[in-house]
Structure 1
Amino acid sequence: MTRIVFVHGIAQETGGPQTLLADWYPALLDGLTLGAGTGIPREEVSMAFYGDLFRHAGHRGPGTPELDAGDVEDCIERELLLQWWESAAELESRVSGPEDRSRLRTPHVVQRALDALSHSTFFAGLSERLMIGAARQVRRYFTEPILRDQVQQRFADAVTDRTEVIVAHSLGSVVAYEALCARPDWPDLALVTLGSPLGVRNIVFDRLRPEPAQGRGRWPAPVRQWVNVADRGDVVALAKQLGPRFGDRVRDLSIHNGARAHDVRPYLTAAATGRAVADALAGPL
């Protein structure tokens with residue numbers, strides 16, 4: 001019966017599909033009501049859940065293991081934290097910006113990044129452990145092939161022959177994009193991405209499967225329409241517009257989520273998101 005499949009992002013390893021739906025479904029209803037004056041029954045919405053694949057076992061304390069700047073690995077983890085830092089500094093005057101970070105050793109520059117991010121509105125209240133854990137999940141997705149395949153299979157298992165719309169948030173947009181590209185025989189679907197990092201060069205875009213060619217990502221064959229929604233202050237969605245990377249068929253929309261720029265709930269309650277989902281459910285444009 002599933003017409004809409006949600007795909008969550010990072011930091012959901014201690015949750016579950018029903019737990020997330022308890023937040024996501026009412027938020028979507030608000031967006032649909034505000035944007036299109038419509039709704040959808042609960043039984044027609046499901047969650048492609050993969051967070052438990054990142055859940056650690058056997059360490060002290062709940063959630064992500066204790067981590068500090070010295071645990072940050074070079075390449076994806078380091079670069080992602082530094083890009084978040086640079087973006088936060090551009091958006092908020094109270095966040096000190098990086099200098100010539102290329103000359104600094106990894107633990108030192110990462111510690112400066114973590115200290116600066118802790119003063120940003122976007123990362124307020126998040127511990128260093130959680131910020132590093134978020135970057136680590138991105139790194140693991142792209143560098144552990146078995147895990148990557150398992151995550152995408154969770155998404156594929158959630159999609160049925162009645163599914164019409166995929167609503168994917170954050171890293172979930174990467175999962176959905178890659179899985180859709182790998183299944184050109186699937187029936188037509190609409191894709192709505194929220195706070196997506198798909199356009200972020202070096203860290204995400206250039207690591208996609210299939211590999212982009214000449215600076216352009218492949219269009220996922222089953223997708224008949226694609227709406228991308230981004231908040232200007234969303235540090236995770238560093239590239240706010242996906243059209244330049246995936247073609248002018250992508251419709252990029254800008255919204256304002258307030259202090260919770262990357263939180264999925266204000267993304268879902270936005271009228272622009274509600275209209276996009278309602279249009280997709282109504283059929284091809």
Structure 2
Amino acid sequence: MRTIHVIGIGAGDPDHLTLQAVKAIQDTDVFFILDKGEEKSDLTQLRRDILDAHIPGGAYRLVEARDPDRDRRTSNYAPAVDDWRSRRADIYERLILDELAEDETGAFLVWGDPALYDSTLGILEEILDRGNVSFDHDVVPGISSVSALVAKHRTGLNRVARPVQITTGRRLAQGFPEGVDDVVVMLDAHQAFRQYVTDGTADGTADDAAADSGPAMDMDIYWGAYIGTPDEILVSGPLAEAAPKIERLRAEARERKGWIMDTYLLRRNPER
């Protein structure tokens with residue numbers, strides 16, 4: 001039976017690897033990596049650096065394939081993601097069939113934690129459902145960008161006896177979640193936090209007619225980009241003051257590197 005390790009490798013710092021992750025890496029015969037193109041070649045290099053650090057003499061086998069492009073301009077977000085994941089599944093299935101012998105162990109090195117906003121587990125389940133190849137698989141949890149973010153800012157995700165919600169930029173753009181004052185936002189390409197600088201309302205909605213719907217929320221933001229890497233950028237403070245700085249730094253970083261990965265915590269202060 002083939003075996004697959006899905007290994008969380010942290011948010012970017014090689015020291016994020018747990019002892020469990022190191023053991024799984026050293027138990028692996030073949031590592032599968034998807035190449036995301038020249039702009040993100042440093043992400044591939046970080047994986048190589050991790051393997052070099054934990055497998056003496058570079059005695060490992062690495063198999064690369066090109067990551068399929070995703071249509072990020074379509075308004076049909078869910079179908080576009082489903083199509084992209086299925087095309088990824090085609091690639092993973094071929095790699096497992098062609099590059100992994102029946103008695104070998106393969107591994108996917110996953111940024112952050114494989115159980116939080118990552119597609120690898122769902123893709124492997126799709127492959128198993130197809131029935132063309134069988135394998136056993138396990139998951140090694142990793143340090144997510146969410147965990148790393150709040151650690152870098154020396155704060156917690158939640159406050160005493162209060163919930164925290166993790167959501168996406170698309171969801172936040174539709175309104176601040178009700179009943180929650182601490183919201184972590186991932187996958188926000190359009191900086192949805194900006195609308196809460198001037199038109200957030202006390203009842204948890206975002207309204208273009210701000211004058212008719214109440215005063216802006218009192219919020220703090222804890223933002224980070226390229227967390228755990230040498231390019232890391234951190235900004236925190238009252239949202240109204242921090243937002244312009246985040247927009248400027250984000251634009252500059254994206255122009256410099258060609259891509260950006262960022263995460264932030266929005267903290268509403270209803271009683272301040």
Structure 3
Amino acid sequence: MNKISPYLWLISFLSFFLSFSCLADTKVIHVLVALCDNKYQGIAPVPAAIGNGQDPKNNLYWGAAYGFKTYFAKQKEWQVIQVNKPKDGKILEEIIYKHQNQDVYLIAQAYDGKYIDDTVNDFIDYSAGKNSLSLSVDKKQINSGGNADLVVYIGHNALMETSSWRSYLPGSWRWITLSKTQQEKQKSRYAAVFACKSQKYFTPPLSHLGINPLILTLHRMAPEAYSIYAMINSWLDGESKDEIRLKVASAYSQYQKLSQPALHIFTTEYSQ
């Protein structure tokens with residue numbers, strides 16, 4: 001039997017260790033966008049061209065000027081790695097981005113506006129650490145979904161509508177029990193909801209699941225991409241929650257042409 005040189009064994013071990021460490025240090029952000037939909041959502045109607053939830057190309061929250069896809073396409077630090085059309089008909093487009101300066105991947109999914117309840121359900125499941133999704137990117141596996149470091153929901157607050165509560169509550173977060181290991185892992189994960197009055201409606205499930213709130217909202221607002229971009233940048237820079245909130249509020253005020261940072265709209269805490 002041939003003996004393996006101690007040096008070759010050491011080199012192999014170090015290579016494996018380093019590759020594992022690099023993977024462990026990779027950050028993943030998962031963004032779920034419920035496309036704006038005049039027909040299927042209880043919203044104040046917007047112009048038809050941007051309110052078609054089956055047309056991501058022109059949708060207010062995806063393809064319009066401040067929609068996620070269009071806005072992030074102009075941000076040089078985010079490189080598009082893949083554009084997919086998942087087999088699941090609920091998701092009309094999926095984009096995978098890689099940060100140019102950091103080991104960070106961002107998965108953004110545009111959900112058909114008709115399936116906004118499913119979008120919320122998936123967001124809550126991912127926030128609970130359920131349903132990890134494995135993607136092959138840059139010749140390595142990236143775990144998103146329930147294994148993402150930051151999960152973000154963008155769109156109409158479907159939980160404000162009675163029908164959405166009825167469709168969501170049965171067999172959902174109220175019955176999820178996390179083990180001690182899962183509870184510890186949740187402390188290092190974050191969730192954000194860019195939707196009207198999200199603190200009030202999303203506090204029950206998210207606080208129950210033990211995931212950290214990064215940004216929630218207190219009033220009606222426009223969930224456009226400049227605020228999400230500001231939050232992600234500040235979070236990746238390791239800034240405090242107060243600093244993140246200020247950056248988000250400042251970006252919102254800039255684009256909404258308000259006289260001062262909109263701190264009254266954003267919070268980093270659950271409601272009591």
Revision key, fill the gap. If you rank structures 1, 2, 3 by mean count of other Cβ atoms within 10 Å over residues 189-196, the highest one is 1
Review point. Taking mean projected area of the Cα convex hull in nm², for residues 141-180 alone for each of 1, 2, 3, which is largest?
Key: 3
Study note, to complete from the structure: Calculated from one of 1, 2, 3, distance in nm of label points 7 Å out along Cα→Cβ at positions 149 and 253 reads 2.9, and the structure in question is 3
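The numbers here are math on the coordinates, done by the rules we state, and not lab data. Owing to the predicted nature of the structure, the values given are computational and were not obtained by experimental measurement. Cβ atoms are built from the backbone, for glycine too; each structure is taken alone.
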